[in-house]
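A short reminder: the numbers here are calculations on the coordinates, not readings from a lab. Quantities reported herein were computed from a predicted structural model and do not represent experimental measurements. Cβ atoms are built from the backbone, for glycine too; each structure is taken alone.
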Structure 1
Amino acid sequence: MDLDLPNTEDAQPRPLSILIIGGGIGGLSAAISLRQNGHHVMDKSNLSSDSGAALHLCPNASGILHRWGINAQNFGPSFMSRYIERAQDGRTLKDVDLAESNARWPYPWQMVHRASFHQELKRVAASGEGGGVPVALLPKHRVIDVDPQLGATLEDGKLVPADVILGADGIYSRTRQVIKTLPLFRTGKAAFRFVLPKSMAESDPTTAPLIIPKDTFTLWFADDRRVVMYPCHNNEWLNFVCIHPDTESRTAPTDEWNKESSLDQVLHVFRDFDPQLLALFTKANAATIKVWQLLDMDTLPTWTSGKFALMGDAAHPCLPYQAQGGAQAIEDAAALAAVLPLGTTPAEVPERLKLYETIRSKRAFRIQEYSRLTGQDWVDGQPVVGMREFEEYNFDHDEIANATAAFKEWMMAKQQQTPAATPPIAAEPSTGLERR
């Protein structure tokens, strides 16, 4: 029997074989969603624990995870209940209780430790939770080539065939060259990243006032640099992202997003900031401080070729100013699952991947642009665009519902043998999200 033929009513749907290159948040999210569809999924990466200290699970991402059966309590969330902006000297510029705005979102705004979240994604991918065959994790051999019609070649010369190949290997993607080789370029900014135990701040009368109330997202601003602080890991740790001109930390683009830095360097770059904040910095373990070059990329002409598609930062790298990079990769995974239900044939894969791009690209590109806008330097002590300016667009969106509706509309158009209408792409905030 030719397994590539369309399924008959009496035949069991044939699972697709799906190879995912990259085991970060996007790759593992896709592995989980497609496994739960009933497909056979392989994830090819080194599967080392993700780093980067902490990240936001905004409502648009936490709702998707909830419906995949992923419980944030398993990796220690902290909740976003207050937003404070301070000048570099410590003066309070804005203090917002988020209780009212948080009540608008069906799912919570959470801050989590990145490595703990990554470990939980790996665990769920390799389990049978939510149905489907556990993902085959293949960490041993590096991918050296991708054929968008056949599969991936490993460094030992073995070809791993697949019906679907997904490039989920991040901003420094090597699989992106299947589509086009685009250079990354400097934005002029870099970020120090580190965490420290919250108890160390609480026990010092000098620094304790900076972490009251709990569950607070705090920013300190100067015109060309800023410090972001928020709790994670069950409110036990404080996460810091300290953005500054990249010339001051002498960072250079590499294929690593975390390079070692030093406490002395952090204190020097932010020497004009509030002494209380600098005292808090000194409690960090100097050996854990990393510096991250903030890079950007021009827009790719497409995300797909044949049976191959890019996702996450490999397709649309996102600067950190909207805290949406991880969320957009999770939304990509949700859209891929919507257009590749069980029963999709290998012959249908290329057009389904094109549909995935159509569904996702406009929103992903818009959030990229919002991140660029909110990352601009302040002018005369005022932001060009506030960080929360685009909150409604970002949060009030259900990619599972959006992509499912788009896929149904596209299928109906095909069945009627009429030109497929452009799917809904949520150019404006979608509403009516299912509440827990």
Structure 2
Amino acid sequence: MGEMQVPAEALYGASTARAVDNFPISFEPVPAAMIHAFGHLKAACAEANRQLGKLDAKRADAIIAASDEVAEGKYDQQFPVDIYQTGSGTSTNMNANEVIANLANEKLGFGVGAKGTEGAVHPNDHVNMGQSSNDTFPTAMHIAAASAIKKNLIPNLERLQLALAEKASKWDTIVKIGRTHLMDATPIRVGQVFGGYAAQAEYAVVRAKQALNLRTNLEIGGTAVGTGINTHPEFAAKVCAALGKRLGIDFEEAANHPEAQAAKDAFVSAHGELKTIAVSLTKIANDIRLLGSGPRCSIFELSLPATQPGSSIMPGKVNPVICEAVIQVACRVIGNDATVTTAGLGGVGSLFELNVAMPVMIDAFLESTKLLANSAGVFVDKLVKDLEVNEERCRELIDQSLMMVTSLAPVVGYEQAATLAKDAFKLNTTIRQLCLDRKILPAAELDKALDPDSMTRPSV
């Protein structure tokens, strides 16, 4: 295809330079997590090829040492290829091959660009031995996604679950008014409310682990179209074993290589779990910001910690900024889910024997994972830990609620209870006071029937 000018300081070669020239689109490179995943993968492949007698120990050691440095992030600046590139990720695979080959050659005493020298490492013949971009890029996708979920997302969701559970236990004797359809309902303990939030966070952990499980079946070994041409039959298993030792994740070879490379259903499904986690977090964040609304003219059953001034024109105003940030994260994750789903569609990304929208898919997936992990951590540290209940406000609203009449329905009947609620509203009085005025029940019996705490438990 002709000569290419490569910067003198570059560790990559002509293939990468050509890709940089071809795709000046977003000016955003492939995520660093993918580059680090490629480092781990190329090291594991070199180890597997050495074990199989396909790669001599000297070259293998040099490739592994170079790949380790890539995995550690020492050469991220040497991976300039745009996200929006060839849909198979070939440009990034070749970027990795070229950088690792040149680093390995330096370790062997050769200079950069020594790939044709006897005894030197060649990017295709040695670094890419037994591999194709069509199985390495999707394998690196799985490695990067699984690592992000395990190291960042799951721990932060577990922290959130624990923080919410602690609040649930602490506040389990405090009763507030419940609300359905944004309207007053029967009482509920604050501990029950936060126990519900804690359960949502617990289920989010379960969903994150399910997403992790969907990321552990690797395409490596399928090479070009899933048939395994030009690779050893034991290669994939050895690569998976080497990756497991490196990352502490139980990777396995894909059960069906043509399916794994031609379709990305597992990625679509896994991001669906991330979307559900985002939906769960919006429920918790939105409820908390509404329960903290006020402080004088709204619900204000919760006091949210002040994190920053809320207005440039209204002095003293404090806004629920952490909740708003979490909700905006969900907006992005839901948008990313549309990207991942579209990239997985037949006729769009998945065509015959290969999906050709993988770079944008992994970029969206990793962004969602990062945003969910970080926002969950911020939610714990900046909001949940210092959240407080306004007990006096909770009692005030319970006393005013017309739905306290619900516990009287088994005693006086539904119709009379409904009349009491309507009349109390018209007369601007409480259910208790109206019942006393009309001598519906003796005071002691009325107090028992209208006890808020007893209304938060099963009773007849």
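Here are the numbers for this structure:
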quantity: For 7.8 (distance in nm of label points 7 Å out along Cα→Cβ at positions 118 and 310, calculated) the corresponding structure among 1, 2; calculated: 2
quantity: For 2.0 (distance in nm of label points 7 Å out along Cα→Cβ at positions 102 and 334, calculated) the corresponding structure among 1, 2; calculated: 1
quantity: Identity of the structure behind 12.5 (criterion: Kirkwood radius over Cα pairs in Å, for residues 350-397 alone, calculated), options 1, 2; calculated: 1
quantity: Given 16 for relative contact order in percent (Cα under 8 Å, 6 or more apart), calculated: source structure among 1, 2; calculated: 2
quantity: Among 1, 2, structure where Cα extents along the principal axes in Å as derived comes to 104, 50, 38; calculated: 2
quantity: Source structure (of 1, 2) for helix-only ellipticity at 222 nm (-39500 (n - 2.57) for each DSSP H run of 4 or more, over all residues; to 500), computed value -18000; calculated: 2
quantity: Origin of the value 1.8, where distance in nm of label points 7 Å out along Cα→Cβ at positions 190 and 286 was derived from one of 1, 2; calculated: 1
quantity: Top of 1, 2 by mean count of other Cβ atoms within 10 Å over residues 110-117, largest first; calculated: 1
